[in-house]
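Alright, structures below, take your time with them.
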Structure I
Amino acid sequence: MEAMQYVVLKKERFNDFILRLAEMQKLIGPVPKGHNNFAYEEVTSGSQISLKYIPTILPAKKFFMPQRETLLEFRTGKGSHAEPVVEYELMTIFGLHTCDLAGIQCLNMALSERPKDYNYLTRKNMITLIGLECNEYCDEYASCHLVNASFPGSGYDLFFTDLGDYFIVHVNTKRGDEIIARTGTFEKADSNNLIELNGLRDKKREIFANEVPIERRHIPELFDRSFRSPVWKDLEERCLACGNCTNVCPTCYCFDIRDEMDLNMKQGRRYRVWDSCQLEPFAKVAGGFNFRKERSVRQRHRYYRKFRYPIDRFSRFFCTGCGRCTRTCMASISLKETLHELIKESEDRVWKRWL
């Protein structure tokens, strides 16, 4: 660690920092929404922000890939014309946990592949990201260490770590440098600050451990053995196919495209909305054939899209361990419990072969 990459913000100056940041451009932060629920919303002062919170109801992907987004406006009839639309807004998002930062990195990778999603990529470049470290587990649903998302890596402009009376802040980009200079609320970090940061990270390594009894490197192999596991049938009997798990997932990006005409039938627009692989019509094609009619097959597909397929394509998991899918599931399906069952079933099968 180099001290020149770090600055310090004293807690008594936090509100000053937020006020000045909100004056620069639209500012989003985690705010309380009833009992133990939080949401990313616009803020203008430090008192509105929750510095200790479980992952928000919806992830930050809602700013990168809105739930409903116009792609094209068109006119019909003589002189028909179509005009592409890219909706974006300059903003800063403060307080992103490492799981949400990892989710944005996953989306960046997937949507940068051909055919590139230029709407997403344009919007991404207009958003400044400020992370906030989790010093301990947010709750029992998290599995961030299992998927290597419990410590900060990259994908942010600034990253805040709470060290009691002050925050130590990692400055990661030129945009982060500009924020430090324009807000004028920071001090230089010294070697003692870095020693405290290293001490916190050492404690975290004791607190954060694999939340499921398997080494990270063996997860792809587990799924290679589990395609026909009876665990998927158990999920079929419980799953309500509501799509909640994919709506709240920070790395799900499936969408549907629709055309909508005005009442005058002379003009209209093309827009996209979030879709879900857990909904019955999702994999239905012309002729009425459905590639994933059974809920067990759809649930299996979701897990493989998080833990197996991205390994070959992107060399990383597309589960960030945020726990949102478990918190929001109306059937109380737990991601960690499912992984436990797959491990147990796989071990039992291997053991029987030896008998």
Structure II
Amino acid sequence: MKREPEPSKKSRATGATISATPDEPAFREVLALIEGARARAFQAVNTELIDLYWRVGKYISRKIETAAWGQGVVAELADYIQRHHPNLRGFTRASLFRMRQFFETYRYDRKVAPLVRQLQWSHHLMILGRCKRPEEREFYIRLAVREGWRKRDLDRQLRARVFERAVLNPPKLSAALRASRPEAADVFKDCYILEFLQLPATHSEADLHLGLVARLKDFLSELGRDFCFVGSEYPVQVGGRDFSIDLLFFNRALNSLIAFELKVDEFQPEHLGKLEFYLEALDRDVRKPHERPSIGVLLCATKDTEVVEYALARSLSPALIAEYRTQLPDAALLKRKLHEFYQLALTSSERATAPRARKNRP
């Protein structure tokens, strides 16, 4: 039987007619090879560029450290480069000092130094300019590499003060989830920032639900790159009754279905029972044999920490309670709280070592 030719279609770019072909799947494979090679080439160029900035920064740093150069020599170097290569950009006096700062910031950090070549220079400029603590810089570098953040994504996460929130408020996991999946603490957050929804102060669960579905790409960015969307109001049937899960995702790193139940009011202990019911239904009727047990996230407007602790203490289900915020957090307030946190940790450390020091005195 003769195969009928597939209908033609027009190119959006040129308006020319393009005939569909039975070899299109094979063509897509070739296109994927090209795109993969281009991505690797870009990464190779970026690696070489970052390595160049590292070596230039190292050279300038050593010259200044040995007093062979003064600060003014760097300006002369920038002028010299500009005269000999007038079309070469990125080597102004300020840029050269940034390269020196880049090298001096990470040269003794054996954990971070191998990662710096995996990020673009624009990412490093943002992190160097806005992060003051070594652990804060490491936090954002690791996340940016892991999540593949673009410049815009990194800027948003910095404005959302992800580091401060992670230190001050780690995710509230059930005992079952902590015991069986300790790595979940690095996947989930205690609070999700949903300022992109532009919701009013008073909103309904339907407003929240519809907003998340409409801005799914932004929500996935807030969740993390390993989250894949499965469905909205995902149906499950138990007995003769129909139920629906607000949002269902799959996490590749955890190899688990992730059920989100949405609440626009304060967390109540009875909310957890409904979520656990959904997890049981997913594991019995939806989860595939190679997948690990499903995880539930109760996303609510507010929560009392002590109530959450009591509710999760004896929960046998892998679940967590998280809040959402419709506005970016107060940066100044979080900075103050983080400073107090570090001061308290320092005081506790000093108290712990003081008796030992006295005991060792002659």
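Key figures
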| quantity | calculated |
| --- | --- |
| Per Rg/Rh (Cα atoms, Kirkwood Rh), the highest-valued of structures I, II | II |
| Which entry (I, II) yields the derived value 21 for relative contact order in percent (Cα under 8 Å, 6 or more apart) | I |
| When distance in nm of label points 7 Å out along Cα→Cβ at positions 165 and 221 is computed for each of I, II, the largest belongs to | I |
| With mean count of other Cβ atoms within 10 Å over residues 261-268 derived as 17.2, matching label from I, II | II |
| Entry that produces 1.00 once FRET efficiency 1/(1 + (r/R0)^6) of positions 133 and 205 (r between Cβ atoms, R0 = 41 Å, to 0.05) is calculated, selected from I, II | I |
| For -17000 (helix-only ellipticity at 222 nm (-39500 (n - 2.57) for each DSSP H run of 4 or more, over all residues; to 500), calculated) the corresponding structure among I, II | II |
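Throughout, read-outs are computed from the coordinates displayed, never taken from laboratory work. Since this is a predicted model, take the numbers as computed values, not measurements. Cβ atoms are built from the backbone, for glycine too; each structure is taken alone.
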